[in-house]
Structure P
Amino acid sequence: MIFEPFAPYRASEFQVKFATSGWERQQAHALRRAVFCREQQIFKDDDRDAIDDYATPIVALSMLGVAADRLVGTVRIHEAEPGVWWGSRLAVHEDFRKIGALGATLIRLAVSSAHAMGCHTFLANVQVQNGLLFRRLHWDLLAEIEIHGKPHLSMKADLNFYPPCITPEAGFVALPRKAA
């Protein structure tokens with residue numbers, strides 16, 4: 001399936017939640033391919049790896065009333081060892097990056113849901129251009145590193161700012177910014 005450009009923006013809100021259906025998982029992967037393979041050219045044909053076999057995908061859905069219209073963002077989380085969780089492959093479709101706080105809401109649900117599942121340490125390797133967003137969301141810089149030939153920041157979330165979310169299948173609602 002090819003990830004198509006979106007029609008003009010018309011969502012009333014966005015739902016950020018655990019992926020619970022096949023189409024959500026398929027579209028999350030299609031978005032990741034569009035961002036990490038075609039747009040950023042970090043990977044040649046596919047960004048899937050062994051972590052996808054057990055990671056939990058989180059999605060941001062554009063909502064028209066109560067029905068999901070499109071998948072517009074994704075991130076995945078996984079527990080690497082007891083209590084140590086990682087977030088990775090954060091992607092928001094380029095047409096929706098400036099509409100609302102989708103990236104921030106995906107990050108918030110990733111950390112809050114892991115926190116509810118016993119996380120005591122939440123880590124991510126963040127592309128340098130996203131470092132400021134993560135710092136604003138109460139993440140600490142651990143180190144500057146290189147991954148796939150690109151500069152990244154190894155970062156750790158301050159769990160004091162992420163109360164446990166015990167309903168990640170329902171998740172959070174993000175509202176679009178009002179037009180200026």
Structure Q
Amino acid sequence: MTVDLRDYIESIPDFPGPGVTFRDITPLLGDSEALKTATNALVDYARRQGATVIVAPESRGFLLGTPIALELGVGFVPARKPGKLPRKTVSESYTLEYGSATLEMNADAIKPGDKVLVVDDLLATGGTIAATNKLVERLGGEVVGLGFLIELTELQGREVLKDYDIYALMEYEGE
């Protein structure tokens with residue numbers, strides 16, 4: 001049986017505000033076959049890239065990154081909002097269309113030479129992933145790829161991340 005992952009993405013118009021279409025992945029997460037299909041595709045990508053560590057930003061990235069790491073038999077590293085990690089951290093601030101944000105990782109989470117796959121549910125403007133990549137690289141890791149369920153092509157995040165290999169399971173443009 002072939003699973004069409006688009007059947008498990010709900011498009012919610014005008015959320016969180018007018019003119020925005022929110023791509024809701026919770027139906028995909030709630031269906032074991034769809035989740036398995038998506039996870040396996042990202043695991044295959046991680047293997048091709050030679051990933052030895054999976055990193056994902058808070059919070060939906062955690063939902064994908066953890067099962068990928070488990071399937072590969074590698075570690076998972078969360079990139080968290082400030083104040084969520086109790087040990088020594090490194091941080092990276094970045095701009096959003098409506099302000100700024102910061103991500104942190106434990107200072108010992110990535111070892112020099114780690115081959116890191118960064119995973120998230122959605123590639124939009126690329127700011128969150130660019131900040132995550134900077135954290136990985138500052139700690140001595142090599143970002144070997146970026147994996148996403150969805151890429152919103154009209155927001156041109158791929159251009160921001162043009163120096164990295166990008167793999168998205170689905171693309172949406174202004175729908």
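In this comparison of P, Q, the computed figure 24 for relative contact order in percent (Cα under 8 Å, 6 or more apart) is attributed to P. P, Q: which one has helix-only ellipticity at 222 nm (-39500 (n - 2.57) for each DSSP H run of 4 or more, over all residues; to 500), as calculated, at -8500? Working through the options, I get structure Q. Assign the value 3.3, calculated as distance in nm of label points 7 Å out along Cα→Cβ at positions 95 and 135, to the correct structure from P, Q. Structure P accounts for this read-out.
Comparison across structures P, Q (criterion: distance in nm of label points 7 Å out along Cα→Cβ at positions 63 and 167) gives the highest value for Q.
When percent of Cα pairs over 24 Å apart, for residues 15-110 alone is worked out for each of P, Q, structure Q gives the greatest result.
Throughout, read-outs are computed from the coordinates displayed, never taken from laboratory work. Here the structure is a predicted model, which means the values were calculated and not measured. Cβ atoms are built from the backbone, for glycine too; each structure is taken alone.
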